[in-house]
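*Asks:* Scrolling down, you'll hit the structures one after another.
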Structure 1
Amino acid sequence: MLIEVVKSKIHRVKVTQADLNYIGSITIDEDLMKASNIIEGEKVQIVNINNGERLETYVIKGESGSGEICLNGPAARKVAVNDIIIIISYAQLEFEEAKKFKPSVIFPDETNNTLKT
């Protein structure tokens, strides 16, 4: 039996841009991606602390060290710049494996720096 568990989480990161005219997705600073074990193209859930919105999209790699968190395309309507969001990815694991699995969770600072883990 497979169950779905949290694989990676970027907890409380600030939206730096919302670009309605982009194809779609979320652009995430490459450093945040590496620290949280999220890869380009991976499906993620976005939870907006400010307004309660939840949505799913996929990840585009942003410039390393930029602190960039940009919701693109239709997702840009669900956030405002400076909103605080949580980015979560999930994995399907066998039940016994899932019991032992430890997700990658990071807690960026106010400038989206990966100093806190």
Structure 2
Amino acid sequence: MAQHLDLGRRGESLAKAHLENTGYEIMDENWTHGRLEVDLIAYKNKVIIFTEVKTRTGNWFGEPEDFVDARKQKLLAEAAEEYIYLMNHQGEVRFDIISVLFDRDNNYILKHIEDAFWPTAM
């Protein structure tokens, strides 16, 4: 397996554990609709949370969360719209980012950014 894919899966596993440990219910992992994908879809306090997980081994080019650009936000919004429709969800939604930054010794910093953005597509 490619090293960057393994790193991404590790980050997603840590993000999932973090959400579960802080009271979120995981509804879906790596949910896809066509070419669209949402890393984690969680539920807490009647809110569906669409979560993008970004994992990096360094921050020389920016923090992991900096890589959730406007294009990625638009794609997440499109996927969220489909998920909301399929689930017939009438309540609130939120878009979070969880960034996982590993150092050379395999230690990591996990940052959960709640309500990180609101895509203009919705």
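*Asks:* Taking distance in nm of label points 7 Å out along Cα→Cβ at positions 27 and 99 as the criterion, which structure among 1, 2 has the greatest value?
*Replies:* Once distance in nm of label points 7 Å out along Cα→Cβ at positions 27 and 99 is tallied for 1, 2, the winner is 1.
*Asks:* Can I ask one more? For which of 1, 2 does helix-only ellipticity at 222 nm (-39500 (n - 2.57) for each DSSP H run of 4 or more, over all residues; to 500), calculated from the coordinates, equal -2500?
*Replies:* It must be structure 1, since only it matches.
*Asks:* On to the next question. When relative contact order in percent (Cα under 8 Å, 6 or more apart) is calculated for each of the structures 1, 2, which structure yields the highest value?
*Replies:* Once relative contact order in percent (Cα under 8 Å, 6 or more apart) is worked out for each structure, 1 has the highest.
*Asks:* Work out which structure the value -0.87 belongs to, where log10 I(q)/I(0) by the Debye sum over Cα atoms at q = 0.20 Å⁻¹, for residues 19-82 alone was derived from one of 1, 2.
*Replies:* 2
*Asks:* Of the structures labelled 1, 2, one was used to calculate distance in nm of label points 7 Å out along Cα→Cβ at positions 91 and 107, giving 2.3. Name it.
*Replies:* Structure 1 accounts for this read-out.
Every number in this text was worked out from the coordinates using simple rules, so none of it is lab data. Here the structure is a predicted model, which is why all the values come from computation and not from measurement. Cβ atoms are built from the backbone, for glycine too; each structure is taken alone.
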